[in-house]
Structure P
Amino acid sequence: MKFYPEQCKIKDERNVPFIDPDEIWDLINNTKSDKERVREVIAKSLNKQRLTLEETAVLINATDPELVEEIKNGAKELKKRIYGNRIVLFAPLYIGNKCTNNCRYCGFRASNKDAVRKTLEDLEIVKEVEALEDNGHKRLILVYGEHKEYNAEYIAHTTRLVYGVKKGNGEIRRVNINAAPLDIDGFRTVKEAGIGTYQIFQETYNPEAYKLYHLGGKKADYNWRLTAFDRAQEAGIDDVGLGALFGLYDWRFEVMGLVRHTNHLEACYNVGPHTISFPRIQDASMLDFEGRYRVSDEEFVKLVAILRLAVPYTGMILTARENPAVRREVMQYGVSQIDGGTKLELGSYSESENEMQDLNREQFLINDSRSLNEIIDELVGKDYLPSFCTACYRLGRTGEHFMEFSVPGFIKRYCSANAILTLAEYLIDYAPAATAEKGWKLIDEQIELLRGYQNVDEMRSRIERIKNGERDLYY
């Protein structure tokens, strides 16, 4: 199969598998990466143009330390030009861990008889959301095992339930979903509930490796999972999140797979993924994993930088699977979203005594267990701008529309301003005095940087309105 994205414009390739391992390996094995070519590719990306598979392979094959450093510096510069210094914050909320799949790397696997299975009842979900709101969260991703109980109607129900929880000034303004692939009608059902991004990870894009790790359940169907976002688009969901679990197969192939998936969506639907995630495999109960393809910290930094250059306008998510030191290092090379105050055990946000991780109760081990405020305090101290903004999603600036807006400097004009307003809310409602002092100083500095993009006098007026009790002001 030699299929290129442009073909989607000629014939209907929707819902058709689009990964050709031979094509990907041919590009990896035969693409040259001399200095001139690498610099040409970096320059193209800095011009805010998405890279082709061949150009991505050029960066992958660059091994000279000087060129790798140029790739990292290019990614850092691109992130600054498009996203500024914003870092969006969210938390995962596990709703249920029943699962019919048998994935060798996951603690939820059906054959794990030691796993403590649980589905949160509605009242428990409300308590969890209230606890998250008490910490300042505004954006959640709801996580479900793959089980008949967690169907589209149930996902829609829990989404509406979460949106309805208000405590003090707390509210969840953005509910993203990490769940099993659905059929077109199922995706329509969850869309009607007002979800944000629907996130599905392919885990590995190599079909043979995929068979090796997925031993049973619906998830064993590689093509059903691969074409899930085609069905989502048919259902009207244009806000989707890709991901691969790095360590299952060669990282170079997975990077190419993510870019290939992006190209497919853009060619067939005129919009790429809203986010890309790149978690590395971590310890889990009953982990059955030989470790041949484990990704080193050095390789991890490089692949994040390459992804940033390959897909300039796609959000990139770095999770608490990584330890704080790795997160600090990697964040500068293209990351736009991180989680904070993360707990994976079901019900653990509202039960403060559950501080120790128990792999029989969690999907995998996390390595950054810091509170949301500890992370915000560090971000502010390093001149990042923490953001809880959800304006685009509620104003319809998603999918193809977001791409149109983002190209001419929209993100700096709107997103940075909205980030400042949401940070002001956090500082007033939740931050300790020391964090608040640093945060207000940062806000003053950031407002001045927006002169020429935004009416800074109006911004200061809105902040005064927030101080006087108004909430959820946005552009």
Structure Q
Amino acid sequence: MKKNIRFISFALACVVGVCSFGAITSYRQVYGKSIVKIVRKKNMYAGQSQKLKIKGKKIKKVKWISSNKKVAVVSKKGNVIAKKEGQVIITAKVKIKGTILYKKYKCKINVNSRAEDNKYVTANLNRAAELVDSFESKSNILVSPISLNCVLGMAANSSDKQVKKEVGNYFGTGVDAYNEYINTLIETTKSDDTLNIANSVWYDEKYKLSDSYIKKVKKYYGAKVYKEPMNSSTIDKINNWADKNTDGMIKQVVDSSCLPLYFAAFNASLFDGKWTKEFEESDTEIEDFTLSDGSKIQVSMLNSKESVYYENEYATGFEKTYGKERDYSFIAILPKKEGEFNISDLNINSFMKSKSYDTVLIKLPKFEYEWSSDDLSVNEKTLDSVLDELNLSSVKKCKMLENCPFEKVGTLFQKTKIIVNEKGTKAAAVTGMMKTNSIALETFDPKTVYLDRPFAYMINDNKSGEILFIGKYVNPKK
């Protein structure tokens, strides 16, 4: 009897073993490494949401779980809502058709504080306005604060203590804290088709750039570092880099007159956004645009009805968003007083806080123009002199290379271009910092808000609150 029991037990064990082996085989076939994948954005901001997607074969059912519901919650359909700053693990329990098996897949999401809680961004509004006004431009102007800040941040990671101090004071935070901040922003753009931020560092192969500096700009700024002979061939490579990273908007940033060149750092920022709701081409009309001196020029004027309105003591405005997720916005700022104006005098902080939801009839001229910080035909000052006034003079003086006796005072510049039409907005910027011993750059009843006279505008990142571009449009012919 005992022998029979042992035999039956052994037989059952074999059957279970065979079944188990079959299950394990099936498990491995179904759950190969490339079969199932969670598609998501790694970085979010409090108040933002995103829909997680599962890609794979024979998926029958998915259960979603959040590791910390105080940071972010996830619905049965994979909708994640970020609640407060922190890190959360979202787990997908995936069931495969034809099996009883569940497999867990995990993804990490970083949640950052809301834009309105970000002290850096609030201070940046004032800095951006001051930056535009500092050039005392006689015509249309467009600057990219984010592009300039990337170059300043890379410079501040040098060993120069004075640069760290001045840039930290300008940012309103320590350089280490800004490194973390900008890294989060750049990482967010990697899964973004609308905004691209690229950084690069170039230095003469005959000299040494510290390993510590290279490590930091690569880690925090995603910078490509090029050790080059710094000749005319390298000049071509730099221009090709700018051309590629601005989608052809800015093709040339340096020429052979910049030689000898020992060190250079560049940022290229490209925004290419389609309106959430496009303007109807049939509504575009030829209308007058009144210049600061009272004379008029005819322009192609876009017309539409929007739902976000701004008004403070000094200006009125509207917001028009880009994309299905409305992650970016064009914010128009029309001074109540006609004629010339400074953006700093419009109290942009109170203007942004006045946001309300109301029907707004708007007019926006179609426009396209380029701007260069070193074009003294339109600007009273260059970027170098503006940085001096902003207490950032040490940036162009800092020593970047360890063993280069020829490295002297450098120069900074920015080139921008913008196109606004019925479909959307495309804007690009390249900011450069170059160290050489000679520089000779090429110079270059419902509410109504009708932008039929000089106005200001911003392109805003609604996720972070970062100002990508800010400008003044004063003359359609310039």
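Annotations
- Between structures P, Q, the calculation of mean projected area of the Cα convex hull in nm² yields its largest number for Q.
- Top of P, Q by FRET efficiency 1/(1 + (r/R0)^6) of positions 347 and 435 (r between Cβ atoms, R0 = 30 Å, to 0.05), largest first: P
- Mean count of other Cβ atoms within 10 Å over residues 243-250 from the coordinates reads 22.6; which among P, Q: P
- Which of P, Q leads on mean count of other Cβ atoms within 10 Å over residues 131-138, largest value: P
- Identity of the structure behind 3.5 (criterion: distance in nm of label points 7 Å out along Cα→Cβ at positions 163 and 419, calculated), options P, Q: Q
- Entry that produces 3.9 once distance in nm of label points 7 Å out along Cα→Cβ at positions 227 and 427 is calculated, selected from P, Q: Q
- Origin of the derived value -13500 (helix-only ellipticity at 222 nm (-39500 (n - 2.57) for each DSSP H run of 4 or more, over all residues; to 500); candidates P, Q): P
Since every read-out is calculated from the coordinates, none of them should be taken as a lab result. Keep in mind it's a predicted model, so treat the numbers as computed, not measured. Cβ atoms are built from the backbone, for glycine too; each structure is taken alone.
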